[in-house]
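Structures given as structure tokens follow.
Bear in mind these aren't lab numbers, they're just calculated from the coordinates by the rules spelled out. Fair warning: this is a prediction, and the values are worked out from it, not measured in the lab. Cβ atoms are built from the backbone, for glycine too; each structure is taken alone.
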Structure P
Amino acid sequence: MDPLLLGLLVAFFTIFVLFSGVSVATGLLIVSAGFLIAFDGMRSLELMPEIMFGKLNNFALLSIPMFIIMGAAIASTRAGADLYEALERWLTRVPGGLVISNLGACALFSAMSGSSPATCAAIGKMGIPEMRKRGYPDEVASGSIAAGGTLGILIPPSVTMIVYGIATETSIGRLFLAGVLPGLMLVALFMAWSLYSTARSGNMQVLAKVSYTWKEKFEILPRVTPFILIIFGVLYAMYGGVATPSETAAVGALLCLVIAMIIYKLWNPKDLWVVLRDSTKESVMILFIIGAAGVFSFMLSSLFITQSIAAWIGTLDVNPWVLMLAVNIFLLIAGFFLPPVAVILMAAPILLPIITTAGFDPIWFAVILTINMEIGLISPPVGLNLYVINGIAPDIKLKTILMGSLPYVACMVIAILLLCFFPGIATWLPDYVMGPAV
């Protein structure tokens, strides 16, 4: 059978199996096993365990559970609420300081936790009621938190960037640095829209300043400063050549647990068990998907599907940017239905040869892919962050939350366009810190 036609058949059955309700990892294994047996015979099943465990035999993967423990330790405390309160007190003299505080808290907390739902829950529980009490429109109050929560998969340290780096054999350090400036750009776009939307609604009085004393400003800093220092310490250790990402993640996880125990009195063994239990569950889920995706990639390669698609793309007389538009549409649709990790692991083996053949930078493309995944987190039908916000503020209709998040989707699209016109936004910092890629 022609490999391109076979690729379409694989895509059809993969979508069918995933929509049947099975887990992503199980679905990938079912499709891989089915096609390998059909075209290579039963002997191919002997290779699957070796391929799956071989994919997991990677020291860099250790950073995933460590960063997850790091985020879970922070999310189990009042760090999110304290971070929000600290920014509110210090930014109170800035026009629209409350919404800026919420988005800034989302950016910092998402960098600490790496989890979009955790960011929405931690910041939203404090931020949404406070913004509504001050008179901010429900669309701004809910939409800004939903969008701000997505920053966790872009601003380092990001688990999805680690997954992309492992799937494409790309430098994780470069990927982390590539997400910094685009992440700050998205925060600025989110803030600009929030302030404009509030002013346009005619509720200018909500931008009024609330005064805090210097004592109130300084008394909260000891509770949030250690966590922020850990983030900067993790990044310094990686880029200063002190330790590898996995070693740095392990130290960061230990420090976050210790600080949570000291500052927030997380001494109860039951509470510590919950942190470790939930971290283990999430880590196993991601690692299972990584192993299954390794088998899926082997199936695509052994049936010459990946190679044939890359060769076919190379023969097309089409503008590379038209090709990139098609890739973005594919990623956008995939992100509507699947979690970011699953999309990256499924799509990277196919898309990487395509984008490199078209002359695009894989580091730059990682940022484009990640922003597409962010859009999926606040877009129906899955839109996980929308349901998290609805759970925090059940009196705000889901339709209102969705309408409030749509302008932030537009901000993300603008960010993608800016990255296309100015790719240096993503590539300048990695090249400056680590030298040009070879």
Structure Q
Amino acid sequence: MPIDVRIENIADYVGQEVTIKGWLYNRTDKGRLQFLQVRDGTGIIQVVAFEKDVSPEVFADVVRLTRESSLIVTGVVRADKRAPGVPGGYELTLTGLEIVQIAEEYPIAPKEHGVDFLMQHRHLWIRSSRQWAILRIRATIIKAIRDWFDNNGFILMDTPILTPAACEGTTTLFETDYFGTPAYLSQSGQLYNEANIMAFGKVYCFGPTFRAEKSKTRRHIMEFWMVEPEMAYVDLNGCMEVGEQLVSYIVQQVLEKRGPELKLIERDTSKLEHIVPPFPRITYDQAVEMINELGREQGVSIEWGDDFGAPQETLLSEHFEKPVFVHHYPTAVKAFYMAQEPERPETCKSVDLLAPEGYGEIIGGGERSPDIEFLEEQIKRHNLPREAYEWYLDLRRYGSVPHSGFGLGVERTVAWICGLHHIRETIPFPRLLGRIYP
């Protein structure tokens, strides 16, 4: 009896007759010889059908297959270094075929399509080999994130999606009705995790976050996934150490486990192989000087006190082969809870991690202020509703400690590791400005 197998494990069955359940990715017609590209969700394998080796009925079924028809193929596994597929080097000599369904004419042909067309058919586009490879890499990135935190003393805490107040600001919130009370889709779980660390020491939350930014840049989507660690008794330097250890682990896991997928999307892995600690660290002051010096010929500049935009981040990150930490931003451009530097209060103990190759910020964080009086002043200065933050101020009344944390955006990390031009390819169904379907 043939053995049911998945394509990703095909190397273990050379010389054996196996069955694969999947879909037809493509078919090449050579008359009495047919080449089928069959995918099953774990990989793509070439299935070779010789007219002389199968019944007339089976061969007739092979010939009438259309792209994306669902099928069950049986055949003998052969090792052949020239055989295409993911993983490559193996093919199936067909012995049997069962058609589950003949697909209608598939709208995404093997040719160039416009972005609008592909996004309208995103539910089908994710079947293409490139999108499949990217999303497989995404899954490995997410697993690596969870594994690193779970293996390094952190405990997962699920924080609310519906919140009564903003974490980062009040202009980018999605508002909804909570039984007569305004509520908002979460921008971050950080504030809740600051409560959690007082009970558990080191925690992380991992979930969707929402920013109602009317942005059409290649780096922004309205709904994205973020992991947010928070740590009691950890200062800014310790926070940066955790960030570089995490990011290095993610990259190395992708290189180890997703080599075929990286090859399929033609990612230059040499640029990822040296992503190991330590990462360079520069102050905001140094970054401003570098941007103004490096950007002179390109017309890119910045004044002290301004936050970085995409041109500044790109210029700076392209100067480094590894991700670079930029720390001690101006207090005025960071969130209300960021701790000030005592000897220089116009700066705060904040940090961003900029990915190389111009991919910009993938981590933002720093030390949180333990000073209740400062936070009360900040809440007033930022025009935030005091009652919504009363519980947060309680954390400074009952056993407050120095603590820090950060958020790492999954989609931007995927874009960098995969070398993608646009963030829309980093998640199965991106929420872009003006696009809610599919």
Structure R
Amino acid sequence: MAVAAHPATDVNRPPQTPASRLLPLIVPAILVGVVAALVLLGLSYLAGRLEHLLWQTVPAHYGFAQYDPWWVITVLTATGLLVGLVVWRIPGHAGPDPATVGLIDPPQPPYVLPSLATAAVLALAGGVSLGPENPITMINIALACWLGRLVLPQTPNALWLGLAGAATVGALFGTPLAAALILSEVPGPGVLWDRLFAPLVAATSAAMTTLLISGNAFVISMPPYPGARAVDVLWAMLTASAGALLGLAAVYALPIVHQAFHQLRNPMVMLTAGGLTLGVVGVIGGQLTLFKGLDQVKQLATTSADYGAWGLLGMALVKMLAVLVATCSGFRGGRIFPAVFAGAALGFSLSTFFTDIPAALAVACTILGVLFAITRQGWMSLFTAAVIVQDEKLLPLLCVAALPAWLIVTGRPQMLITPRPAD
């Protein structure tokens, strides 16, 4: 009788409601969000202190300019050498080849994280043209999955991966909306907002942690857009298409540059050569083309008139070249922030060449086009372009600009290398 009672009990048990499934996820999501934001802020702080030492304290102490050509080449070459040693000799080898991974990928083993964090901090501080988003996301996903299995072993890895990925994106952009838009493009079972609920909680707690500690640094100061004109529809489509073509040029060059650097085989040699190349490219492009690009795009917005149309176009090309070299030579970092700089430089260049194009329109649309090509994340690209310029009058034009830009990039290769089995 006792054995027969169990099935009856199970049959009579009321079905679990969506709310009862989602409510227990709130506390874990908040914790993941706070920890993800603290990891981002902590590693960014370490990179910032080391950057200050390398680019301000040491030059000031010895009485030379911080961006002297020989110092730029020296620091970037030394950065390549040090990152190469980490990739070559430290357990975990700083994770997989950065040209083979996207923003949100399966978790790495925990032993990879110290070398990955070290390589990312060195690259950020040394002036490498890559952002923090890929290594920080990889670290947070690995931590969340590892700790999640320890605390709640019955919980699937996919939950922790989604929470950590959303939390990191929320912390990076200072808003949970970016995470929601990215995750909305990921197919999955069930109702969309049920799937977004816990990641949005994680992204919100991460964004709030970042905002409370460091504020929002993701906005540039731009002349306001004067208002829509019929001709601006044409300008929006043309400038976004120009950004998409610039991004696609980097996409098609990626396997060529990647193969060239990997002929060197040894990671230390490859990264030292990459650092030396980045130093030379940085001297050619100037100090604004160094580093991840987020702070530099703010400076560019206030000083763009000093460079002229050709100088700004040169900055856009140099930045994309720097992203290619950094990614293909093995530096750990993301491509979103430097792509934003390249798009902004192209936009300022086009608005200087063609003075009828409002600068705010050109910059927002070229950022949109470049990000379309580099990331293939439509909503995230649209959101980033809108947030960077922050002018609601541009939103309808950005939606129009997205159409031809997407037609240019869809079906084209992505900015990823498929690793060989031997890798």
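Identify the structure, out of P, Q, R, from whose coordinates FRET efficiency 1/(1 + (r/R0)^6) of positions 112 and 176 (r between Cβ atoms, R0 = 30 Å, to 0.05) was calculated to give 0.60. Traced to structure R. The value -23500 for helix-only ellipticity at 222 nm (-39500 (n - 2.57) for each DSSP H run of 4 or more, over all residues; to 500) was derived from one model only; which of P, Q, R is it? Only structure R yields this read-out.
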